[in-house]
Structure 1
Amino acid sequence: MAAATHGALVDMRGVTKRYGGVTALDGVDFTVNAGEAVCLAGENGSGKSTLIKILSGVEQPTAGTISINGTKRTNLNPRVSAAAGVMVIFQDFSLFPNMSVAENIAFSTQLGENRRLFDRGHARRLAQSVLERIGVDIALDARVESLPVAHKQLVAICRALASEARLIIMDEPTTALTEREVRSLLAIIRRLKEEGVAVLFVSHKLAEVLEVCEKVFVLRNGKKVAEGPATEFDAASLTRHMTGRDVPEAPPSAVTEGSKTLLEVEHLSKDGAFDDVSFALKAGEVLGVSGLLGSGRTSLAKALFGLVAPDSGAIRLDGEAFALGDPIAAASAGIGYVPEDRLTEGLFLTQSIARNIAVGRLDAHERRGFLDLGALMAEANDWLTRLKVKAPDPQAPVRSLSGGNQQRVALARWLSRAPRVLVLNGPSVGVDVGSKADIHDIIRDLARSGIGVIVISDDLPELLATCHRILVMKAGRVVDEIAGNSVTEDELAHRLAS
């Protein structure tokens with residue numbers, strides 16, 4: 001299809017949003033043209049989510065005007081916004097897991113047409129047409145809950161297209177995708193742009209964003225601080241605009257000559273997950289473990305902490321073996337684990353920030369059968385200071401923090417236990433660029449203090465910035481070992497995919 005004629009699709013002028021005494025957006029002008037991909041960049045708390053909520057009709061602006069398709073929209077609500085062609089694909093995709101691919105794609109459209117009964121034949125025809133439109137093949141009758149993450153995302157895109165989307169807002173679209181799946185998604189976005197569909201891209205992965213977007217729009221503290229063609233930005237300048245400072249990534253310092261071996265993993269196997277994995281970790285070393293989705297890296301991470309019970313093999317810390325498949329035994333031996341999904345596995349969201357840190361040290365503050373709450377909270381507050389957690393009130397629920405600060409709280413809980421080895425599964429998933437650099441600094445500081453760190457990640461810049469060695473996994477086996485300072489990002493990507 002020939003590219004559509006470009007023109008102003010969305011035009012926001014002087015948009016301000018206040019919540020009580022807090023200004024989330026301050027006089028923001030924002031424009032998206034038809035067939036254009038725009039990067040909306042900013043740290044957590046910069047106002048990105050507020051802008052999206054206003055554009056999609058979830059929130060009303062305190063001041064300013066919004067025009068969509070040349071028509072000024074007052075009292076915008078989600079139904080009116082969707083009818084105008086503005087569709088949001090959230091990180092969880094908001095699909096019906098127990099329904100088929102065809103039903104998920106067509107449901108909103110048939111609901112909008114006020115049909116009394118769901119027309120399955122129409123749903124299949126509509127779903128097939130939009131799948132063909134973006135050039136992908138997914139079984140129409142497959143239940144969405146059975147699909148891999150990448151296919152769920154494609155179903156969400158197809159649902160938006162079935163509803164005649166003119167602007168698709170994608171919130172962190174590549175967080176859970178492999179390198180190959182990201183390439184496929186970016187190709188689909190290019191095809192949509194050729195058809196005149198605009199895309200608003202919100203992502204912390206700056207290289208991917210700059211590759212597909214024509215324009216960059218940066219918010220900081222609720223204000224627009226930069227806007228221009230993507231060709232005028234690189235990762236360093238974009239980071240500087242987002243944070244207001246330079247955020248250099250220093251390479252990891254060398255492991256001290258003669259450092260003792262802390263951890264030994266010997267012939268670890270788990271049927272269907274990983275096979276005959278062996279490696280050693282020295283004091284002060286950061287070891288990366290990477291691989292495509294399904295490579296076994298996450299199962300291995302969980303096995304090191306006892307959350308997955310291997311069928312065979314051994315793990316030794318300081319030469320002493322401990323029981324496999326037993327998290328208490330692993331923690332007692334001196335292994336800590338920060339999971340990839342901090343929201344469901346790593347934090348008690350309704351509990352206070354201080355309590356989330358203190359829960360790892362309750363036994364150390366027991367006095368004659370009672371907890372010394374004063375000492376417990378003092379220690380927690382000390383960790384908040386040491387890890388620079390931005391928490392105005394340590395007694396506030398941990399869910400009130402940004403992703404980067406939540407991750408620091410999860411780290412603090414384990415660091416308070418003085419682990420010998422710390423396993424970090426996706427240490428910077430879903431955090432902004434400033435917090436990501438800070439977390440990398442923390443990892444390097446931990447290594448310098450003599451802790452052995454294992455970083456499980458498919459974020460290639462992260463691996464190269466923090467790791468001394470990188471193990472590559474494929475189909476459950478370690479197939480390559482790479483010195484972190486010996487490869488470029490492109491070379492590492494090739495070795496992961498080959």
Structure 2
Amino acid sequence: MSQPVASLRLASAAGRGTLLAAILASGMVFLDSTVVNVALPHLGAALHSDTAGLQWTVNGFLLTLAAFVLLGGGLGDRFGRRRIFLLGVLWFTGASLLCGLAQSIEWLIAARFLQGIGGALLTPGSLSLIQASFHPDDRGRAIGAWSGLIGVSTALGPFVGGWLIDALSWRWIFLMNVPLAVLVTLAALRWTPESRDPAVDTHPGGGDGSRRGRDRSRFDLAGALLGASGLGGVTYALIEARQFGGGSWRVVLAAVVGVAAAVAFVLVERHRGGAAMLPPELFASRLFTVLNCYTVVVYAALGGLTFFLAVHLQTVAGYSALKTGLATLPMTILLLVGSPRAGALATRIGPRLPLTVGPVVAAVGFVLLRGIGPHAHYWTTVFPGVALFGLGMTMVVAPLTASVLGAVADRFAGVASGVNNAASRAGGLLAVAALPLLVGLSEAGYDIPGEFAVAFRAAMLWCAGLMLGGALLAALLVHRPAQRH
């Protein structure tokens with residue numbers, strides 16, 4: 001396209017089309033991050049799964065998404081953000097078809113691993129396209145709209161999933177991605193300009209011939225595989241420890257491999273320097289490092305809630321899938337209405353206050369949700385906790401996204417977005433792997449009301465504690481990001 005980079009305006013057709021493509025594509029990924037939770041009891045019954053199978057259905061997606069989202073952002077910066085974005089859309093859609101056709105829990109888990117790879121290619125690209133394509137005067141509003149509507153899609157997932165499950169089948173929570181992908185592809189091809197990191201020389205020996213240009217043209221396969229191995233080993237150990245015991249050789253081996261791979265990942269990335277999938281210079285910004293630690297903690301709490309609440313409302317409170325989805329609708333409304341305002345407020349006063357107060361409010365919501373029991377009345381038992389949690393996350397989502405991107409130079413937009421997405425997915429991944437073990441949920445416990453109720457109450461306390469930990473991080477270490485170029 002002839003449209004110059006960083007010149008799109010929100011009022012133009014190209015600006016609106018680019019924003020539409022970015023929101024719809026990310027919405028598919030974020031929707032699938034939550035919609036599956038409502039379907040878990042139905043998946044367990046239809047595919048004869050135990051608790052570990054349901055955990056892997058959620059975590060197979062999160063694992064590859066978290067492990068390869070760094071690579072997805074870097075590939076976009078190097079080879080073209082729109083090109084990698086569209087590749088991710090096609091990959092994600094194909095894997096979604098495989099999920100919808102699954103005939104066994106093993107088939108579904110394998111397809112979810114593939115789906116996560118597609119998500120890793122398109123998710124960082126959606127935000128970096130906005131960062132690199134929009135005029136600086138409109139960029140903040142575009143990011144705010146993206147953040148708010150993506151938050152809405154995350155919260156809307158249980159509602160959409162519940163309706164599809166009750167009206168049609170659980171398979172449609174995956175098949176619905178096909179028409180969305182068609183719209184994304186048409187919008188991106190028509191309106192979205194191509195962009196890449198100008199500091200990356202994709203032709204070895206070209207440009208200024210510097211070592212940095214030559215190094216960054218290489219493909220960091222070692223980093224990607226080590227990152228996936230680290231997350232995979234730790235996740236396997238946490239999930240399977242409940243069945244085989246913490247002292248089992250396979251659990252110990254998986255934990256050792258996971259930790260060793262994580263350490264090797266850090267060492268390899270430092271050694272590769274400019275060629276690294278995760279450039280070490282990103283972490284020269286202390287604020288960037290702190291914000292990503294904050295993201296892991298807060299999104300771990302969110303992951304724990306989405307896994308446990310949807311099952312609890314159906315197994316213990318007796319809600320249908322649709323009623324379970326409707327139960328979380330206040331979060332959707334709050335994120336839709338409040339996220340742009342929260343982003344604007346953070347721009348005026350800095351991110352510390354909203355990033356501190358938001359998790360505290362959400363933690364109170366977790367405590368109130370512990371009161372949900374059999375035949376719980378929605379307005380007096382479920383609504384207060386859901387509303388407070390939604391209000392707390394509304395204060396967090398847009399300020400966090402803007403602060404992460406503001407903490408690094410613009411040319412690192414794709415990688416910075418990838419790092420933050422990896423942090424959020426890793427937080428949810430570890431929570432879903434660890435919480436069932438920490439609260440003593442058995443292999444068949446997801447379908448036993450009494451046992452699951454006890455586990456749910458304990459899990460909500462863990463999630464509240466994680467939120468308070470995030471609030472403490474923000475209060476002590478977050479400040480207004482300086483302008484970086």
Structure 3
Amino acid sequence: MPLSISRRFALLGGAALFATPKTGFGQTVAAAELVRMAGLSGDVGYVVADLKSGQILEQRNAGQAMPPASALKSITSLYAMEQLGGDFCFGTQLIATGPISGGRIQGDLILAGGGDPTLTTDDLNAMAKSLAAKGVQGVTGRFLTWAGALPYKNEIANDQPIFAGYNPSISGLMLNFNRVHFQWRRSGSGWALSMDARGRDVQPQAYTAKASIAKRSSPTFTYSDRGGVEHWTVASAALGRGGSRWLPVRHPAAYAGDVFQTLARAQGTPLPAPEEVRNLPGGTVLVSHGSDPLVPVLREMMKYSTNITAEAVGMTVSKRLGAGSSLKQSGQMMTQWLQQRTGARSARFTDHSGLRADAELSPQDMVAALRNLGAPMGLRSLMKPFKLRDATGKNMPAQPFRVDAKTGTLNFVSTLAGYMTAPDGTELVFAIFTADLNRRRRAGSAPRPPGQVQWVRASKILQSQLLERWAGIYG
């Protein structure tokens with residue numbers, strides 16, 4: 001498809017195309033030829049603009065709405081920083097409904113989540129120690145958990161493998177990114193299995209999740225929910241001598257309550273079995289735990305592309321703005337926000353992490369958001385340096401220009417959006433989207449469908465070649 005200019009580029013402050021590239025660093029091949037040589041099935045769209053002036057320098061399918069994949073986390077970061085502020089912290093509390101007398105709470109104890117996606121077993125252990133330090137040795141009533149700070153969602157996306165730890169449930173009380181640690185090791189003629197809530201300092205057993213071995217070669221995992229206990233089976237042919245992986249949790253409040261009960265007992269504070277309540281009872285806050293401030297939380301989210309953090313952050317913002325009680329409605333709220341802030345007519349968000357392939361955004365609307373909102377908010381400082389790939393797909397050992405960007409990868413979807421500093425110091429902002437949604441639909445939830453690895457490799461090579469080309473203009 002030939003290069004062209006759209007009227008929508010007025011949003012960015014002008015329009016022009018690169019002239020014939022100079023000889024020097026970077027690709028001298030025309031961008032359209034690079035796309036042709038990549039041999040990608042599906043669609044390719046990109047926009048690169050001068051960060052200072054907003055002038056569009058080169059584009060292809062700029063206005064076509066495509067799945068942003070995890071590059072959507074850039075938009076979620078902007079949404080959160082503007083509405084919550086960089087110093088915002090999530091909180092988790094232990095609340096007593098009655099006074100402490102004779103070492104016992106005269107009433108109930110509530111573990112109340114505040115939507116913190118970064119809460120760890122070590123954090124709960126510190127809270128258990130603080131509770132014991134106040135002289136609490138038990139309760140006369142119940143031990144309750146409350147997860148109503150955020151709407152519950154069984155999973156982020158319904159087209160992912162059942163065992164994908166990056167696709168857990170969401171709720172107002174989350175632990176270890178709502179994942180349980182499954183480990184196996186050879187023992188005699190069989191294997192020893194364990195399920196735990198592994199932290200840095202402690203690793204209590206998880207009683208709400210169980211695993212067993214099935215004599216089969218596939219599927220690798222099966223999942224079932226039996227009376228609130230999550231049961232996994234694993235194929236014996238997949239175990240080998242030993243290993244471990246994190247599996248998603250679907251009952252997060254029960255999981256967190258179970259783990260806290262174990263940790264509190266170890267501190268001399270035995271508690272009854274946890275019960276989840278829909279409404280938060282009133283009472284006195286005995287112990288509070290605060291997350292890191294929002295900016296470092298977002299930086300970690302961008303670095304490791306943590307889906308649950310993106311969803312928790314986005315849903316927290318939407319709840320403040322009066323969104324309804326679902327992830328879909330929260331995505332719609334973020335869509336409306338971006339439309340109002342930048343005029344992004346292509347935006348259609350169904351989540352905040354980009355794990356769902358039915359989310360949509362065009363390259364030009366992504367670039368507009370990165371320039372008009374991201375630059376003033378310091379979004380580039382939250383992104384990690386991007387390393388170029390050579391023609392074989394391997395990381396280049398060195399590159400003479402800096403790129404800070406957010407990547408995104410799904411089956412037959414690969415995206416890259418961010419900022420680059422050309423060799424002569426020119427600051428550019430860009431978005432490169434590639435997707436073959438027909439092949440993605442045919443692949444279903446297969447973890448590695450035929451052709452996926454090769455397709456994504458070709459896309460990432462093309463992304464690097466386009467960046468080299470644009471840097472070469474200013475080499």
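Comparing 1, 2, 3, where is mean count of other Cβ atoms within 10 Å over residues 124-131 highest?
2
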**Q.** Rg/Rh (Cα atoms, Kirkwood Rh) - highest-scoring structure of 1, 2, 3
**A.** 3
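All of the numbers you see were taken from the coordinates with simple rules; none came from a lab. Just so you know, these numbers come straight off a predicted model, no measurement behind them. Cβ atoms are built from the backbone, for glycine too; each structure is taken alone.
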